[in-house]
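Undergrad: Presented below are the structures under discussion, each in the form of structure tokens.
Read the figures in this text as sums done on the coordinates, not as results from a lab. Keep in mind that what you see is a predicted model, and the values were worked out from it rather than measured. Cβ atoms are built from the backbone, for glycine too; each structure is taken alone.
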Structure P
Amino acid sequence: MANQASRLEGLNKVYGTEILASGEIAGATADRFVWRHIDRIVAVGTTEQHDIHEPLGEIDSASQHAALLAQWETGRAAYGEGRFEAALACFRATLSFRPGDFVMEGEELASVLPASATNALETAIQHAVMVGQHRTLEEDVEFAFAQLSEIAIRALSPAINDTYTSLSSIDYLGDALRMFAVLPVSDGLTLSNNGKARLLIPPLLFARAVRAAFDLIRQAAINNPAVCVRLLQTCGRLAAQLHDNEQRKAIREHVDAVYEVVKCMPDVGLDRYAVEQAYRLACDRLAD
């Protein structure tokens, strides 16, 4: 088992993945995780074939990966049968970063399937992706959440100590999440005019938007019950605007995280009562 784990870890560099697992692991956890069948390999020094799989997410996110997996299996089957043109029509490039992600010099910008098409697409990918020193709002929705969050964090700093500005920022962040929640869930696929997949960009999912909006504020509010109460209230108000269990799960995780922060605060009766009320109300609304 140890040798197999070591081999799989080394294969991540070959396939451009972060985690690989055997077919046995993927099969045993198919009810908990979404898996992508990457390849069938023969370990060095043996003749036994092994299937390897990549985890894409928890099973609740299966619908978000359905289109990608269907396209992947079609292209992989064509490639395995030697129909390389048909395989190329299924997939071309997968970007390693979303708009706004920090890219270190020397990092892989994109991967191309099959690898034989890399040289043909390398120049096109480099010209299509702009890398600069600063984030912009163009195609980077997460940056908008980060900017509002930064206003709240600066307001909470000891030098400014402006709780009201922070509370106002939380209100606007909550409304921004409400607007984001109604958008169709993206699988990140960009299609050609004839409906064929040409590019896969890691999409901004609702859970990540919630983290961008609230995580740093929660961490900065360790001794500010007013901000914690407003975060809980905002989550409770969002409950009626959410559209699926994935969105509710993301908000509920944040509600529980805020409550954990409050447990570290000095126990002041009135503040504790306000927090308990906001927490229970948010939990009740998210459970409906």
Structure Q
Amino acid sequence: MAKIYSRSEIERVIQPSGAIAAMERAFIAYSRGEAIIPPVGHMEFVEPPGDCHIKYGYIQGDGTFTVKIATGFWRNPERGLPSSNGVVLVFSSHSGELLAILQDEGYLTDIRTAAAGAVAAKYLAPARIRSIGIVGAGTQARLQLSMLREVTGCRQVLLWARSPDRARAFRAEEFEITIASSIAELAAQSQLIVTTTPSREWLLDADDVQPGTHVTAVGADGGGKQELDPRLFARANLCVVDSFRQCSEYGDSAPALRERMIPPEKLIDCFPFSFTFKLISTVPAFTFFFNSAFSGLIVSKYPS
């Protein structure tokens, strides 16, 4: 009989440093072709607005495979409900037997996204960060900061959100939060920017982002979503994606491709760490890291 784990049980055993290390191992396995990841299932809902992603995969030679169902309904906080939910099913890759049901309520999805952002900042953000810019004031905004606490000593945050009330109520342990009057103000003063919204139109203008800035964009995880001005991709001199197939169809990189602002070959597939480290050591850059297209990760370097 399958074991059932509640969200509280899962939360008790997950530590930020462990989640970040796990994401690093996952990126490496994917870049080496060891991970089998079929196309993502996706459903969209109009009223109320929301979506559901079905993702599945396994590491070759491992004893299990996993199916994850994750949902996002953006008006839920108005009803006193979390915006994300979901469940993870773990099966034996030898017998197909259901081994575990992780009733995480979307927690593992949120933690995975935040840990991916921390991996990007760990290896690609500027050495000196005076201010972190956060666009959005929801769960992912808070989790991104909780993971960034592990990889940067900066504790100054400029925050902008559509809802002034949510912006004023936002708190993150150990961080000093200042409310920005606009995204342009935030971009002008931040060396590390994280965008965390389900926006349907881009928010971060290419003309506002300063040379030397690192951007992590995690909101554009499905069709129709976009947080970044596509001109950012055109100005970058390096773009690395963890799944070219997904990132070319969805998320922030897709509009840049559709509008032919960048050629497809500008998106380097996957996250080959040794290759990336070599580039970091030789190219002074304005760096972008985007979590787009479901699980797609994009690293871009923009000339300073």
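Undergrad: Using the calculated result -0.51, -0.63 for log10 I(q)/I(0) by the Debye sum over Cα atoms at q = 0.10, 0.11 Å⁻¹, pick out the matching structure from P, Q.
TA: The value was obtained from structure Q.
Undergrad: Figure out for me which of the structures P, Q the number -8000 belongs to, where helix-only ellipticity at 222 nm (-39500 (n - 2.57) for each DSSP H run of 4 or more, over all residues; to 500) was derived from the coordinates. Walk me through the numbers on the way to the answer.
TA: Details: P: -18000; Q: -8000.
Considering all the candidates, the number was obtained from Q.
Undergrad: P, Q: which one has P(r) over Cα pairs in 5 Å bins from 0, in percent, for residues 95-214 alone, as calculated, at 2, 9, 15, 18, 15, 14, 10, 7, 4, 3, 2, 0?
TA: P
Undergrad: Something else now. For structures P, Q, which has the highest computed value of mean count of other Cβ atoms within 10 Å over residues 127-134?
TA: Q
Undergrad: In addition: Which of the displayed structures (P, Q) returns the greatest value of distance in nm of label points 7 Å out along Cα→Cβ at positions 143 and 175 on calculation? Provide the component values of the computation, followed by the final result.
TA: Values: P: 2.3; Q: 1.4.
For this comparison of distance in nm of label points 7 Å out along Cα→Cβ at positions 143 and 175, the top structure is P.
Undergrad: To test your reading of the models, identify which of P, Q gives 0.55 for FRET efficiency 1/(1 + (r/R0)^6) of positions 55 and 239 (r between Cβ atoms, R0 = 30 Å, to 0.05) when calculated.
TA: This figure was derived from P.
Undergrad: By the measure Kirkwood radius over Cα pairs in Å, for residues 71-166 alone, tell me the structure among P, Q with the highest figure.
TA: Of structures P, Q, the maximum of Kirkwood radius over Cα pairs in Å, for residues 71-166 alone occurs in P.
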